[in-house]
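What follows draws every value from the coordinates through simple rules; no lab data is involved. Not measured: the values here are computed from a predicted model. Cβ atoms are built from the backbone, for glycine too; each structure is taken alone.
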Structure I
Amino acid sequence: MFSGIIRHRGILKRHQHKTIADQFVVAIPKLLAKVGDSIAVNGVCLTVEKQQRHEYTFSVMPETMRRTTLSKINIGEALNIEPSLRLKDAVDGHFVFGHVDAACRVEETVSNARGRRLVFRLPAKAKGLVAEKGSIAIDGVSLTVAAVSSVSCSVFLIPYTTTHTTLGLLKKGRYANVEFDMLARYVNAQISR
């Protein structure tokens, strides 16, 4: 489990297509992780399979490749990195599982001196899962939903988030990994029964 607070950025070094699962090698300076640890990579929970200095190897299953933006990441591209929570850690964002619900398209970006607004197209399955002032994780970053309509939602980024995560690099037409808030997910499941 994660909190959606990004303290590290990594760089994709290698991506190999394998028979059972794709393999990603990510350079992550200053991260202290070991084989078997869970790491959120752009909001996707992955397991460290190999670690050499500051390069970490992960396997990504076909379902994850289809559901997320990992298949669209280029070698050399920056990634949001978050190690899993430990019992002593503060939860400064919200609980994030690293189980991406959808890859959502950026419909609009507006930047000014105070920050940046991003508008995302929502899939039909998001109905009842996204609420104004509720939590949402975008590429692993914990954010508050500013506004929501039947087809989209918007979030605001403070300058710190814009410069310390990859969200400042998102442009109209790009896709981002989106995880809906777990509380909304469970409440919606109960109401739908």
Structure II
Amino acid sequence: MDCEPVRRRSIAEKSEAELLLGFVKSLPVDGRGTGPMLLTFGGNGFDLPLLRYRSFALGVPLPGLYIGGRRNYWHRFGQDHIDLCDVLSTYGASTKPSLAEMAALANIPVKIGGVDGSHVEALVTAGQLAEVADYCLTDVIATYCVFLRYELARGDLRQTHFDASMDNLRSTIQRHIEQRPLLSAFL
């Protein structure tokens, strides 16, 4: 596994269509590009369908999600989109864990600041997009940390690479701590 730098994009200042267009830019456009691996927690049942429905509603094309070739984000058992919730429950053979449950097992902070998914609609309606951005950012970081622990547990990530990835994450957080003080929970 390559250790790529963690990148963060702010969503609080952008429209929904702009966010979708930004996402589109990271995906392969012709089916021949490699594109990123998508990592989600519950993404097969929420994130990907939501992207599909919102792109449909807003008229924003997401061809990289639909084009075959080297990346197939809809293949449930593939490596192009890893839904940790599905993987950790053996695709429904056992009870699906929550991100909070998996994070708690590894002492990873999650749902920082008292916001969880049940608050998002009200926050968006109230125009509190910065709070939604913070909630999403902390969930992304927690998901990444759970993924690293999963890869370590299954032997696909050596301890030295795990440590390097966590150090890289902490370094990135440290650079952004003034703008997002709630991230100090991850240090």
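If mean projected area of the Cα convex hull in nm², for residues 105-160 alone comes out at 4.6 when worked out from the coordinates, which of I, II was used? It was calculated from structure II. If FRET efficiency 1/(1 + (r/R0)^6) of positions 89 and 177 (r between Cβ atoms, R0 = 41 Å, to 0.05) computes to 0.75, which of I, II did it come from? Checking each candidate, the match is II. A value of -3000 for helix-only ellipticity at 222 nm (-39500 (n - 2.57) for each DSSP H run of 4 or more, over all residues; to 500), calculated from one of I, II, originates in structure I.
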